[in-house]
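The following blocks contain the structures, represented as structure tokens.
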Structure I
Amino acid sequence: MSSSWQAEKERSTPLTLQTIRWIALNLGRPVARVLLYPISAYFLLFAPRQRQASLNYLNRVLGRKATYLDVAKHIHCFAATILDRIYLITAQFEKLAIQFPSENMPLKYSQNGKGCLLLGSHVGSFEVLRSYAVKKCPLPIKILMYEGQTPMIIKMFNALNPKVAETMLTLDDSPASLLQVKEAIDSGHAVGLLGDRVMREGVEKTVRCQLLGSEIELPAAPILIAAALKVPLIAFFGIYHGGNRYQIHFDMLGEEVVLNRKTRQQDMQRYAQQYADILEKHILSAPYNWFNFYDYWQDEQ
């Protein structure tokens, strides 16, 4: 099994995505949710690497030997959040019950004229925040996104709502990317990026941490960007609780990320481990919300 998430190819086809989109928007969420069962069964049967990755992960998080029923639940949870992205992006919020925390942490900084970095993950739904911010919550937001993994899905979602598509910034290693982030934060935007995958193994700077009992590598870029721009770094989670229920969580990683010259590596490791600890807390509370369907811990190596 490949240890790289980029080795996994997009399994959707344009016709499949168009069909799901049409059903979701024309026949309604109850009918669309019924279709999640055959879709989940298809991936359970015909995606062996993703199935094995799910088993490896669930063995860790459940504290027992995972079954194929557990894998089916895992895949179904993922499919449900993908379906709900259609309703989030088209601003059909009445179909979903989204619970915000009592304190909207990033909004506090935005109202003071300076943005922040939101560090998300492949846990639950990041789309809950982006789409909700566009329509309901007065939070200006931009998302740094790597477009190479699922181009068909991204293209479909962006076509659904150009306003949501406008919140996206392309993620790469060019100086232009960092400049875009700085400009957005200076204008009061919260800039979100995902922090639980290394984008380019062997190339980008990483930090070693512990997650669910084993060592992993996390990208150092979010910590380095927050330190360079002197902005708060906040962990974000949009946990799916089944049915139509989502709950948003904000966890402060640092109002000011400081990397001292003499202890730079240790400081980066401390912030990264803090993020990993928060990530683990949410994974343990909602184990089927983890959507990294590849050999994350290199269990098959």
Structure II
Amino acid sequence: MTDITEGNGTGRLLVIGGRENRTCGTGPLEEFVALSGAQRSRIVVVTTATGVPEEVTAEYSLVFGRLGVSSITELRLIGRTTADDPASLTMLEQATGVLISGGDQSRLSMLVGSKTNVLLHHRLHCDGLVIAGTSAGATALGRWMILGGDGRTVTTSSVRIGPGLDLLGNVLIDMHFAERGRLPRLLSGIALDVQYLGVGIDEDTAIVVDGDHFEVIGSGVVTVVDADRATVAHAANNPMALFDVRLHLLPAGCCFDLEQRKPWFGPTREEEE
């Protein structure tokens, strides 16, 4: 991965499956800092999702400090008023990297459609901003986000979905994936609308989204569920029938084309046949 040129062109998304290594400054967080400008980074930690913002900010400040970052600011958006406040927007305009913390993703719902949401979208696509989300902050990055559900079968009742921040449009993200056995939940979500790709991310693992593709980093695996050719049949809370679903398992170094829906061994694309 290479550093982003500040204020120039499209930024990157770093979507982390949760419980990222915070003890030695390696893995997804190290990549986030490198992309944000290394020691020149100006990082804003959005603590909306967590119930313990002081603890979360202290932990990330310690990790980022070890990596040489001196500019680390907490942004505690606790309602729509603060999400639309000019002071909040100014803080985000000055950032080179924004990290949306974990916690309860339902708390992030109030950001959807806010001035903060609009600014993040603009700066990601036009101004080289790097945006990371971990755990709850990760699932909120899609157009739709998983709000809950933990069924062991693939049914409509196994998942709850609501609007997300729409920073990664055609993807439905789930986190703590292998550790919490969430394949049924992700399949249930994708079966509701098969145009979306399902992306399940293990802990201490991330995808780095650059334009129309992403690369996997970290210690775990990313599971991609592609049901665009699938047949779905379901009724009420009964288990679904789901045919012809494609499943990809991508460890670190593998890449995926979001437009063509094709994986490859990275970091260099293989030549088209």
Structure III
Amino acid sequence: MRVELKEKFIEKILLLIAFSSISILALIAFFIFGEGLPLIWKIGPKSFLLGQRWVPSQGSFGILPMIVGSFWVTFGALLLGIPLGLACSVFLSEWTPPWAGMILRSGIQVLAGIPSVIYGFWGLIVLVPLVRNFLGGPGLSILSGSLILSIMILPTIISISEDSIKALPPSYKAGALALGATHWETIWRVLIPAARSGIVASIILGMGRALGETMAMIMILGNAVKMPSSFLDSARTLTTNIGIEMGYAIGDHRQALFATGVVLFLIIMLLNSLALVLSRRRTA
């Protein structure tokens, strides 16, 4: 009886902790929406989301250039990060000896723990001059930001994709090899398609990581509030817009930055929900 009471007490404590995290998320969402929605309704959702002028001193709060800039940078990061991350996950799960896998996984964990400001500083010193000297443009560009973000999202894509491949039943691989498929054919035509939902979930989570990055992007994107037309143009993302201007914004300007946070919050929640649905489909 005493053991049962103790277990029930521990269960209630764990349930309380779980609900506390949900409560914190709800409070954050309530605060952001409470501060940002009035400005959206004041100027109109269409004007806010599709407007191309961001001039707070004149009452213009159009965030379309930041939305487009965010997706340009994220698309560039995924374009580089997906093939490299998937190749690394296949290599770690199928070809790496145990001792080498331990070293490589430790390196990937270190990669995930490096502060974003270090990535931004390295990009500013190394990547930006290379892009400017060999490809033209200011160097502080979408391409530079995409290169940095592709490195930053690698740990997410690699770890989740590798776990998805390793979670497959051994019979998948054994059956393909028994039918005469080569090792590469087994990986390409059996293992990767079977782990597709987990791989897609890792890509979506990596996309959310790229969309939410701030400090590194402030340092190397150039922060120009304009519609980008190529990867060599400077741009500003939703997160960098908030990070740069929140320190001095007041009145409608401050509310517009919270409204930008509302848009970003909804995008990230949508991506995370999609990743959760896909991961559940994989385990079903």
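A short reminder: the numbers here are calculations on the coordinates, not readings from a lab. Owing to the predicted nature of the structure, the values given are computational and were not obtained by experimental measurement. Cβ atoms are built from the backbone, for glycine too; each structure is taken alone.
Listing for the model above:
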| quantity | calculated |
| --- | --- |
| Entry that produces 0.90 once FRET efficiency 1/(1 + (r/R0)^6) of positions 239 and 255 (r between Cβ atoms, R0 = 25 Å, to 0.05) is calculated, selected from I, II, III | III |
| Volume of the Cα convex hull per residue in Å³ - structure with the largest value, from I, II, III | III |
| Structures I, II, III, by distance in nm of label points 7 Å out along Cα→Cβ at positions 79 and 247: label with the highest value | II |
| If distance in nm of label points 7 Å out along Cα→Cβ at positions 95 and 119 is computed and equals 0.9, the structure in I, II, III | II |
| Structure responsible for -6500, with helix-only ellipticity at 222 nm (-39500 (n - 2.57) for each DSSP H run of 4 or more, over all residues; to 500) calculated and labels I, II, III on offer | II |
